[in-house]
1. Among P, Q, considering only relative contact order in percent (Cα under 8 Å, 6 or more apart), which has the greatest calculated value?
2. Assuming 2.7 is distance in nm of label points 7 Å out along Cα→Cβ at positions 69 and 93 as calculated from a single structure, say which of P, Q it is.
3. Given that percent of Cα pairs over 34 Å apart, derived from a single structure, equals 24, which label among P, Q identifies that structure?
Structure P
Amino acid sequence: MSFQPVRRLITLLFCMLASLGTMAEETQLRFYTEEYPPITFSQKGKAAGLGTEVVEEIMNRLGIKAPIEVVPWARAYAYATTTANTGLFVTTRTPEREKLFKWVGPVSATTAHFYTRRGSQRLDNMEQARRAERILIPREWYLQQMLRGMGFNNINSVPTPADAVRMLVAGRAPLMALDDVTLADTLLAVGLNANDIEAGSTITQAVQYIAFSRDTPDSVAARWQKTLDDMKADGSFERIYKKWLPGALLPEAR
């Protein structure tokens, strides 16, 4: 056999081994998300929503499959911060979380507000919120972490956004902190509507990402980011985004 065919064979074998290594990395992945419609939620026992479609399309393009479970956010967050090869979506990227994950995105963007029950005293600024008896926030949400970092000691952690709106409207707390783009779907899911609550002051604007646990190989995060960038370039990301959030602007990194 001449040298040239041998070199081609060696190159082919090398590429095959590299491909097998890549597949081995990817097939160890597990993903977790929460009830956060329309971005992520469970439907007939399976994950659905904007974020889920983005994750599934990336997996399709990479030629892999990985399980996606919808669980309470605090549990998902604990998995992602303690278990290798774990993906958590959608996760708000904050300075406090920056070193905890490897980030792929952005996937969505939101604005967070304080909300009160319709007809109750309106709270329009941070100092009023600081003096409120309790603020309902889903456990381990970025808003909980952010407000605690600002010295708020009146936070009442609840399992899900739905729990927060139910408790607010029932009068069990005067105030809650939630994102805007998911609020209408959360209210609908518990049989309430926008007339039952009132938006107060803005807390912050934020962008959400797919967050991989720190022990996930850098090469995995890099491939996922490249694939997401390709989706944005060819228009498929925008089609998914506008399907679920037709009136919202596409997210930009901040």
Structure Q
Amino acid sequence: MSEPNSSLLDAGTVQSQVVDGVATIRFGHPKSNSLPGALLARLAETIAWVGKDPGTRVVVLRSEGTGPFCAGASLDEFKAIKTPEEGKKFFSGFARVILALIRCPCFVVARVQGKTAGGGIGLVAASDYALATPEAAIKLSELAVGIGPFVVGPVIEKKLGLAAFSALTVDADWRSAEWARDVGLYSELLDTPPALDYRVDEFAKKLAAYNPEAVRKLKEIFWAGTEDWADLLSARAEISGTMVLGEHTKKALGGNR
């Protein structure tokens, strides 16, 4: 199988490696592992490519460094959006990553070492099992920048339920990792980064030994009801793409764009 096109590595990096059935996908960006459009496109492409690799039995999604897991959407790219069409194109990047994760025929394990905001929570929610540290606080920050979590909302609501999703959305402030575990975003909390890495490695090896057909069928059950999400998330991206041009967002991001 050929490596996906590397021309999308203009901002940030995405790397993948498959060893003994465990495919590790690692993304990074200098600004707290934020997600500009080019990185989102590369990430969605890599997840889809790895999922089709017959040697892949489980996927581990992780980010670079010891700080934040993901700061969400790139604010620099927010500021650069000039038209609703550009806005929809940008937010559709999150839709493609979410769809790639839930459509992947293998279990996806998220390794969350630090704080996660906005679209980053969508990535974790679209994974099948999330392992985190107590430093991995979460925040749905969209209301604070004049929009809402429209694109990531469906996957977060499906994973956490309406009550927890509503709480995260309305009170756009930090929630502890313990809160995230209690509402089901994180499956386990590990005390230290070394303990997290050990658990991720051992757990991924165990999952890699499972019957691939059973895993594929379970994924279909986990994500039943999402068959129309390509259309749903596209419509949500259009909402965000228009709203990001509004006065509230301009003020939140520091004036005129």
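All of the numbers you see were taken from the coordinates with simple rules; none came from a lab. Quick caveat: nothing in here was measured; it's all calculated off a predicted structure. Cβ atoms are built from the backbone, for glycine too; each structure is taken alone.
1. Values: P: 27; Q: 22.
For this comparison of relative contact order in percent (Cα under 8 Å, 6 or more apart), the top structure is P.
2. Of the options listed, only P reproduces it.
3. On the way: P: 24; Q: 11.
Of the options listed, only P reproduces it.
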